[in-house]
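In what follows, structures are represented as structure tokens.
Derivation of every value follows stated rules applied to the coordinates shown; laboratory data play no part. Bear in mind that the values here come from a model prediction, so they are computed numbers and not experimental data. Cβ atoms are built from the backbone, for glycine too; each structure is taken alone.
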Structure P
Amino acid sequence: MHIHSYRLRNYRRLKDVQIELAQDISIFVGSNNSGKTSATHAIHAFLSGSKDRFSLYDFTSALWHGIDKAGEADLTTELPEDWGLPSISLDLWFEVAESDLYLVIPLLPSTEWAGTKVGIRIAFSPRSSLEVVRNFQAAKAKVARNL
């Protein structure tokens, strides 16, 4: 079993990228600031299991306007349940040989699965958008008072 590919969304300069990996070795080549380090750092950040590995600046800048807009929301009424802040996600796709099938059985939707690839999504997203927006607004207000 090996990682066949991964998809990374909303991480730094990488809005939505799919990266396919060779079975033996993969080398990232590209110009400066093209996302090579981000593409590898994201895997480490997710697999470390620590939310402290992420910061506001890890979200792609295309999302910052929406984050700022959330910071200006009127919280006198509850935010709708479906209103959500952006998330950073990593989809890992594993190529699974028949001899390794026992390793991924807990991830399969049924025992009828007959494919060769198994995927899993890991996401960094808020548990409560309302709580995050409240904290964000409180932090903005504190900074404004200290200016």
Structure Q
Amino acid sequence: MQDKVSTDSLLKRIFKTKNLDSFFQRNEQNLQPRGFCALLASFCDQRGLIPERAIFRAQIDRTYGHQLFNGTRRPSRDKVLQLAVGMGLTVEETQQLLQSAGKSPLYPRLKRDAALIFCLKNGYDMMTAQELLSQYGLLLLGEAS
């Protein structure tokens, strides 16, 4: 069984299945929502990052960042997005991280979200992402309430 399956792939599998029990058995690992901390750690591991480096690249206060990683603080949507940009996550991975944190997904009809999707797609770092947001007069990451 594949370790990481996209949501679209799961949807296609559901449409093709004739037996729900069989679908659940074959895809059990991919159906359980992962907690924010576990998913964050997994993304760090995949990229060979230690939390300290991910926090630094996300331009998040060190103490607060470690509290996010160990689960003693709940992140705002912007902090999740800062971590995603700082860690170089894909758009799909960012959507997963937002969901695991209980935050709304990026929505391309919103100008700021569209700009962030563009940044993620193109692998922008935090400084470049902030410059792009500023260029379009959009709220910088970390400034949203």
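Worth a mention:
- Structure (P, Q) behind the derived value 17, 13, 10 of semi-axes √(5λ) of the Cα gyration tensor in Å, for residues 72-127 alone: Q
- Computing Rg and Dmax of the Cα atoms in Å across structures P, Q gives 19.1, 63 for structure P.
- With mean count of other Cβ atoms within 10 Å over residues 8-15 derived as 11.2, matching label from P, Q: Q
- Structures P, Q were shown, and helix-only ellipticity at 222 nm (-39500 (n - 2.57) for each DSSP H run of 4 or more, over all residues; to 500) at -19000 was computed from Q.
- Test item: relative contact order in percent (Cα under 8 Å, 6 or more apart) calculated as 20, pick one of P, Q: Q
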